1. Quick one: helix-only ellipticity at 222 nm (-39500 (n - 2.57) for each DSSP H run of 4 or more, over all residues; to 500) came out at -5000 when computed from one of 1, 2, so which one is it?
2. I have 0.95 for FRET efficiency 1/(1 + (r/R0)^6) of positions 44 and 100 (r between Cβ atoms, R0 = 30 Å, to 0.05), calculated from one of the structures 1, 2. Which structure is it?
3. Where is FRET efficiency 1/(1 + (r/R0)^6) of positions 156 and 220 (r between Cβ atoms, R0 = 35 Å, to 0.05) largest, in which of 1, 2?
4. Comparing Cα Rg over 2.2 N^0.38 Å across 1, 2, which is largest?
Structure 1
Amino acid sequence: MTDYLLVHGAGQGAWSWGQVWGYLTAPEEHPPRLYAVRRAERVHCLDLPGHGADADGRADDVTLEEFVSSITAAVEHQGLQNLVLVGHGFAGPIILQAASQLPKPPKRVVLIAGIIPGKQQNMLAVFPRSSKIAFRVLARLSNLPRQRFRLPRPVISSYLCNGIDPMEVVHIIGRFGPLPTRVMQTSISLEESQVRCPITYVVLKQDRILPQEVQWHMAGRVRRPGFEMVELDSCHQAMLHRPRELADILLRYA
């Protein structure tokens, strides 16, 4: 049996995994047979500090170490075993750091369009130049009193959620919170040798935030024995756009 820990992207929360959680925990047969064994034993969706149910207005001040500690603590407190550790977007380097610190390495790490910067670079380094400029401008504006750096709604609907039914976007767009600007500008120093488990990189083919070629390049940075690369025809928010297909990919490692 396999346990899953699902870690959301920047400015989001455990809420973004709702549909994937449903597909992972649903019985394989309908109607289900009595005592039928599920492939996924436990599926835990984590709210990172300053995000989701833990949103307290400090997302932009949380450190990389706090994010990593919240993941290792969740694994310990939930008693997760035979773990598949899953991270979306900016959670990529965070779950890799956490995996390197766990007493027992995960069964597998799955990166969904994971942002994997080069050595001693920050997460912003992987984005196209235009995106970096926009980030810096918005980050400066967020330094004004009572401001927090949130992605504008047109960016969410046209770049993060492109391809998702517009009415579905209406229902979720207000749940996106402030971005963790401090962590996104922190240099990452993870060495490949520190990660002691196989890795899967899921490339999102319709992603307008991180183009395919950028994802392919980042996937090459985590290539190691047991590495797999999988392509999914989805926008950046694969959990909302292709939840069943994403759950099927994750269940390969149950």
Structure 2
Amino acid sequence: MAFSVDPGTVLAMQIAPSTTAGALTAELLTVTLDGRPAEVTELAGDHGGRIHVIRSEAGRLEIAYTATVRPTATPVQPGADLDTEAIVFLRQSRYCPSDAMVGFAGVEFGPDGSADDIAEWVFERLAYVLGISGPTTTALETLAANAGACRDFAHLTIALCRARGIPTRLAAVYAPGLTPMDFHAVVEARVEGIWRVLDPTRLAPRSSLVRIATGRDAADTAFATTLAGDAELLTFDATASTDGDLPLDDHVAPITLA
């Protein structure tokens, strides 16, 4: 990707796989300003996330990142039904005003509505339309529009789940098989103490997803955040692939995201 940046610009990038995603067998991050190396500092984020802080003067800032990840299968142990982490992901957030959707969710899904039911409902109800939403679109606006991109599908699923008392969070991922290719947003719902991954778009197999960042909504997981100065995105290209054929996914069987 390339940005046109003003003097004193500071960017926080979330593009590297999470430390929980698996073993990194190869990785290369190159950041240049008008062809010269730029200043980069890596910080630890939540849930194994990695944040690269880039400080730049004016010019054309170019960022190239490649990595090979070998997922490590680890047994998932059930956790407590209610703990500090669960409480954090029950709260409403900027793009997921779940407090405003309690009545609607209660009528639509009833007392026994599950996270799977909600994700399937969002899949069936919304049309996947790129460009219909913007960076400030909330779950309420997505519900009214009946359409959106992956982050909109995720935000609506999260808001409805939280409105029904289900701790839910957003995961930004690399998604082999996604068409058109881009960064992807999926949902993790806390079910019987285990964070299960749901993709209400059903556009990519869940077992091949690679976690990048995790948070309450897209505000926590953006691939680029301007902390100071100004940066205009000029070009962008993201690709993700697997060795061999993509796995099959019925989007019904429980799957966890490393």
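1. Numbers: 1: -9000; 2: -5000.
Label of the originating structure: 2.
2. It traces back to 1.
3. Biggest value here belongs to 2.
4. Biggest value here belongs to 2.
Only the coordinates and a few stated rules stand behind these numbers; no lab work does. Remember, it's a predicted structure, so these values are computed and weren't measured experimentally. Cβ atoms are built from the backbone, for glycine too; each structure is taken alone.
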